[in-house]
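Dropping the structures in below, format is structure tokens.
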Structure I
Amino acid sequence: MQVRVFHGGPVLTIDPAGTLASAVAVADGKIVAVGGEDVVEPYLKDADEVVDLNGRLLMPGFIDAHVHPVAGGLERIRCDLSEVSADQYADVIAAYIKEHPEREWVLGGGWSMEAFPGGRPTRDHLDAVVGNQPALLPNRDHHSAWASSRALELAGIDKHTPDPVDGRIERDADGVPTGLLHEGAMDLLKAIVPQHAPEDFTEALRAGQKHLHSLGIVGWLDALVDESTHEAYLKADREGWLTAKVSGALWWDRDCPPERIHEQVARLKMMQGGSRYRTPIVKVMQDGVIETFTAAMMHPYLDPCGHPTTNRGLRFLEPQQLKAVTKALDEAGFAVHFHAIGDQAIRDVLDAVEGTQGTRHQIAHVQVVHPDDVPRFHRLRVTANLQALWATHEPQLDELTLPFIGEERNRWLYPFGDLYRTGAPLAMGSDWPVSTPDPMAAIHVAVNRISALAPAGTPPLGPEQALPLAVALRAYTAGSAAASQLDRRSGTIAVGYDADLVVLDRNPFEHPHTELADTRVDRTYAEGVEVHRAD
């Protein structure tokens, strides 16, 4: 029996009783004692390791309730634009081509919309670097992709190509595609883009897991699991190197006609998980994103002059279809993980959940919520799955969102405080690789409503919607565990739970809230096994 004892510092248990502790004992991956020095004293003699916290905080490991580790890993091993500035894009792409002359296509992604005028790069920008080589690079939120002229040509996309019902081809004044494809329009290239090999997904998952563990993340809800991702998780679980607990949200094909809903549900039921990887959730996309005017809104978007347009965004599923899908999944025992950003999409989802029996349905992103719908989360037991890092003034929000939805809807952005005060269940996730998966960076914004990277003088975004630090930490641990259906094993420090733990480099409660993002992870443990130690 392997025994490890932690003592000498505060322990944030996040258990329902609010237990205060300063020591924890772990044996064979399970928590066996929580309290003061007296409760762990019997384990000290035979301990394989005694960890002196020396004032640092021990808490449950973070659980990311909306993340894409395989996609993030793929970007890290391809042409990765996610962690470089806009003026470096051309150099990074050119270097990738030079390093991989054998690759016909330039694939990767992670560029930022704010790097280009109006958030819209053109094929000319890309052609200047790749020449006649086909290239397809999704942006950070993966709701749009940047294509070279050769890629468009190979896909047969020209001025005569109609927009798909669930997407849009960006065009110039003459109707010629500019090289930017939104939502379902990206699928027009699916048949010709080289498919990743199984070993690519395996390598990506290894890279993604290592990165997430380094940030104190011990489990997650993968918010888009297709068949290739599913197989990668099964392989990792079977071979024993999946150290995180993973709940996969299986992808719902939104092109499924009404008469085949139950057939698709039956197919998803067959995608069974294993030990650390399970599949209790299905992902349903209801709209796009505001920056490309594809999030579904109750009232039209505004033009650059502030005048109403005729565009209210995209509903991927009409209300009756959404209700039928939700009902079928609920009756099959699945929790539904909805993507809904616009106020219309959020209302559609809440209407669809009304009358279902499940208690684990959730809405991710919740960017623009009509005030009438805020208390419905609590009443319908729908979890608000927050991507808190986005709730701050930054160029993508200030330049590509706020001017196009108007002052009233600007006040409805990311209403975390109202959701908390009305009793909504809260979870948190990063949406990596859309944004950093660092939980403390997101918690910093949740508490301050200002990014730690914001220029001096930046005002908070709706300061009345800030969360208390303890609430934000609970959302990123116990709350996310519940949303991921891991709450009987993880997310809390209590006897009988798995020893999924993180040691921070400080006690954030003893430092100014303006310094939360400076908090780092010293050690991460998954079921008692050390999976990360800071240098």
Structure II
Amino acid sequence: MTTVLRIDNLGVSFATDAGAVKAVNDVSLHVDRGEVLAIVGESGSGKSVTAKTILGLLPETATANGAVVLSSRDGSSESDVIGLSTRQLRDVRGTDVAMVFQEPSTALNPVYTVGWQIIEGLRAHTRMSRKDARARAIDILRRVGIPDPEARVDYYPHQFSGGQKQRVVIAMALVLEPGLIVADEPTTALDVTVQAEILDLLRRCRDEFNTGIVLITHNMGVVADLADRVAVMYQGDIVEQASVAELFSAPRADYTKQLLAAVPHVGQGTATAEDRLALRTDDWEARVPVVMARDLRIEFPGRFGKPSFTAVDGVSFDIRPGEVIGLVGESGSGKTTIGRAIGGLTKITGGSLTVLGTEMNGVRERTFGPLRSRIGFVFQDPASSFNPLLTIAECVAEPLVVHGRARDPRSARARVDELLEAVQLPRAYGDRYPHELSGGQRQRASLARALALEPELLIADEPTSALDVSVQARVLELFAELQREFGFAALFISHDLAVVDILADRIAVLHRGKLVEEGTGAEVLGSPSDPYTRRLLASLPVPDPVEQRQRREALRDLREAT
């Protein structure tokens, strides 16, 4: 096969006030046409820096050496990306190589429709008419699973859920059918069913168009499902390269073994849930719930004569003191909407929702404001939830200052340092700005900010979605330890069933705004009664290439049967 990408002895360092920081050290890789190379490793190991070097997207503070040789889409020429001018890079991007970024909220322009942003790439690289470009944009949105693409091509990014925004970003990368796709965590924001569809889409792209793919991911199940070869990075170095079958069956490097051992599995949380239940007092079930939802309904009004959209339809559940409820479901099923309603960020339109003894239906901000200090919130997208003009220490200290626990960020620094260390971040990271941290590091800082006020209720919206498996394992242990120590109740929103199984006392499954199943992890994940829950479980990739191939075939049969 023809090599579409060759990286020889790549080194990347960043200039800082404290001196040069080496991010990538003497990395050599290659990708053939029609091949998927997965690059895995901890957050901050150099995966994304390597990926951005392929497209010439490094900032001005970066210095790169070595060679990154990229073949043209038709295979007629090669070019070293490191030596290309800005104009030459513009010609290469989109046609020869395209990138799917990790955080769709920052990759999409909020003031333009998604259709305009897709059409912009087509018009910049082809002589396609605006009418044909619009038809192509609608087609690619349909291919990546956006419902009603004829209408939604004119939607703005904020009108899509997190998972749908990621699909739009993937559509932008695929629209010009490049020879190489660099996918940086392409399924991070996606639920397992949509993730399976996106992996199928990338697999078809590889098979039908002979496209090479560089896959940056921390999800070892995704690696087992899609990759042909795997490169493991640690602190800027390649510690192991092998075929996917060899890596999972007989890993050589100690770090690779640690990565695979940290992968969560469904069924792993049964014992811990039983241990937590044994610690409950006899009167625990009789205590007043922290959150009570009864026939909760949330509608978003339509615009320009369009009917309203029902995001949550008749949902009822309780969260008792010290209890962790896991909320799972597809992107757009209403998970985040419920979390935002509990946090007072979204108004409810019907039913009853009581939070810390306050009825949220018709509540005034004057009434709910004092309760905010008792609620912590970990948002799904840490990049957009931090103020880019503040340091991490100032961001973490913000709740303490706003609620009068500290005069200013400087006086709160001791508490901030404790919180950063609790979420596995060095104290020195407090002096960095959000853009200077990797995605996983920003998510850990976001968790530190949520815990700053020692809340009674924590709403965690995909708190581990941006974390690699080893850091995720530590954060989950930290979350469980803090929950036991402080006894806060938690609504844990996630699309990762294995993660929810480890942490949650009970699991609630949402589908199109309705609660279809609720129970313990053993009940919901061990013997699901609803067909939708069974499809969710079948869509969950496992870190075993042989078993995953069988699960993929079983999922295909299940889809055809329904």
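Assign the value -8000, calculated as helix-only ellipticity at 222 nm (-39500 (n - 2.57) for each DSSP H run of 4 or more, over all residues; to 500), to the correct structure from I, II. Structure of origin is I. Taking percent of Cα pairs over 29 Å apart, for residues 139-338 alone as the criterion, the highest value among I, II goes to II. When mean count of other Cβ atoms within 10 Å over residues 171-178 is calculated for each of structures I, II, structure II gives the greatest result.
So FRET efficiency 1/(1 + (r/R0)^6) of positions 51 and 163 (r between Cβ atoms, R0 = 30 Å, to 0.05), computed for just one structure, reads 0.90; which one of I, II is that? It must be structure II, since only it matches. Out of I, II, which structure matches 0.75 when FRET efficiency 1/(1 + (r/R0)^6) of positions 195 and 331 (r between Cβ atoms, R0 = 41 Å, to 0.05) is calculated? Computing FRET efficiency 1/(1 + (r/R0)^6) of positions 195 and 331 (r between Cβ atoms, R0 = 41 Å, to 0.05) on every structure in I, II gives 0.75 only for I.
Can you tell which of I, II yields 23.5, 74 when Rg and Dmax of the Cα atoms in Å is derived from it?
II
Determine which structure produced the value 0.10 for FRET efficiency 1/(1 + (r/R0)^6) of positions 211 and 315 (r between Cβ atoms, R0 = 30 Å, to 0.05), calculated from the coordinates; the candidates are I, II. Computed on structure II.
The numbers here are math on the coordinates, done by the rules we state, and not lab data. For clarity, every value in this text was computed on a predicted model and none was experimentally measured. Cβ atoms are built from the backbone, for glycine too; each structure is taken alone.
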